[in-house]
Structure P
Amino acid sequence: MNKLIKIPLYIIAIFAIGIISGHFTFKILSFSKTVMVPDLRGKGMVDANDLLRKKGLYIRLEGEDYDSYIPQGYIIRQDIPPNYAVKEGREIGVVLSKGPKVRYVPDIVGQPFDVSEGILKEKGIRIGRVLYVHSDKVPKNIVLAQRPETNEKGGDNFSVIVSLGNFEK
């Protein structure tokens, strides 16, 4: 009976020693300071790097992407959200803006709408908004106007006004 009591006590003691040593190992290895990640969106690389260095963090460029609102060369995303607690010495990945997708727009005024769609698709331009209006002078399905205008730099928003022809009475 003495052996029946000793074996579980040894197992419990070994388990307790393992937990205690694991706890102290974790405490010793995690002495580095915890800091809050700053908001880097809308900042340039130099400013963002300065902010991170002051907190003991590092910057890592993960790529570039188009953005209609944030100018070229400024940060649009970061991999660790702002005000998130991380250990010192960690890298924060960022994505830089390439600015808006800029294209020179072809002249489609006076063209049939279906032909205009094909011309724009070839250029990689998607029509965002189509407005239909009646016109006494222009036949049905002819493009009356476009925005952005011909040879103007255009972003992601492209709109056209298309004729419905004469107003039926």
Structure Q
Amino acid sequence: MMLLDDIEIVMKPEIKLVGYQAQASLNEDIQGNIVRNLRAKLKLDAPHVPNMKDAGMYLIQIYPDVEWTPDVVFTHIVAIEVQESQQIAEQMITHTVPAGRFIRFIHAGSEAEIDETYHAVNDWLVNNGYDEPRAFDMEHWAEAMLSGEEETQIQIYVPI
């Protein structure tokens, strides 16, 4: 469930990330638990990454410039924020989210219900004049969510 009364425009500094990435459509992710598996792998490896900023994780979803359907393949990056770029384990990647303005939405509740929140986010964006296709969006998962708590908040950031 999206918290409609807690939508705000925020400035985010550059975010340096270390993690894993995969190319998959939404349907492939749902069928194969791709993001969930990347998150589990990163959760095991994160304690060994130097310069980690906090215990939360990011999901960056980078979209191709095509008409979106659940079968369009896009990039999923599951990562942790670090102080600076560094040497990383062989299968890991680095990614930098540029500083900028974002609209922040909050999903409250089970991760299984986040699709409903994304529908509400997209409706809100269209109804408020932010209907240009976006290159990416970003979720920040708090440490509480990663520890398995069912009812938590996921922050969704849409660049503007």
Original post:
Any idea which of P, Q comes out highest on relative contact order in percent (Cα under 8 Å, 6 or more apart)?
Top reply: Q
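Have a look at P, Q and say which one yields 15.3, 44 for Rg and Dmax of the Cα atoms in Å, as calculated. Intermediate results must be reported in sequence, preceding the final value.
Working: P: 31.5, 109; Q: 15.3, 44.
Answer by label: Q.
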Subject >> Entry that produces 54 once percent of Cα pairs over 18 Å apart, for residues 36-115 alone is calculated, selected from P, Q >> reply: Q
Original post:
Which structure, out of P, Q, was distance in nm of label points 7 Å out along Cα→Cβ at positions 12 and 68 calculated from, if the result is 6.8?
Top reply: P
Subject >> Origin of the value 2.15, where Cα Rg over 2.2 N^0.38 Å, for residues 84-139 alone was derived from one of P, Q >> reply: P
Original post:
Upon calculation of distance in nm of label points 7 Å out along Cα→Cβ at positions 20 and 44 from the atomic coordinates, which of the structures P, Q produces 5.8?
Top reply: P
Original post:
For which of the structures P, Q does the calculation of volume of the Cα convex hull per residue in Å³, for residues 28-75 alone return 82?
Top reply: P
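The value -6500 for helix-only ellipticity at 222 nm (-39500 (n - 2.57) for each DSSP H run of 4 or more, over all residues; to 500) was derived from one model only; which of P, Q is it?
Among P, Q, the structure yielding -6500 for helix-only ellipticity at 222 nm (-39500 (n - 2.57) for each DSSP H run of 4 or more, over all residues; to 500) is Q.
Read the figures in this text as sums done on the coordinates, not as results from a lab. Model, not experiment: these values are computed from the prediction. Cβ atoms are built from the backbone, for glycine too; each structure is taken alone.
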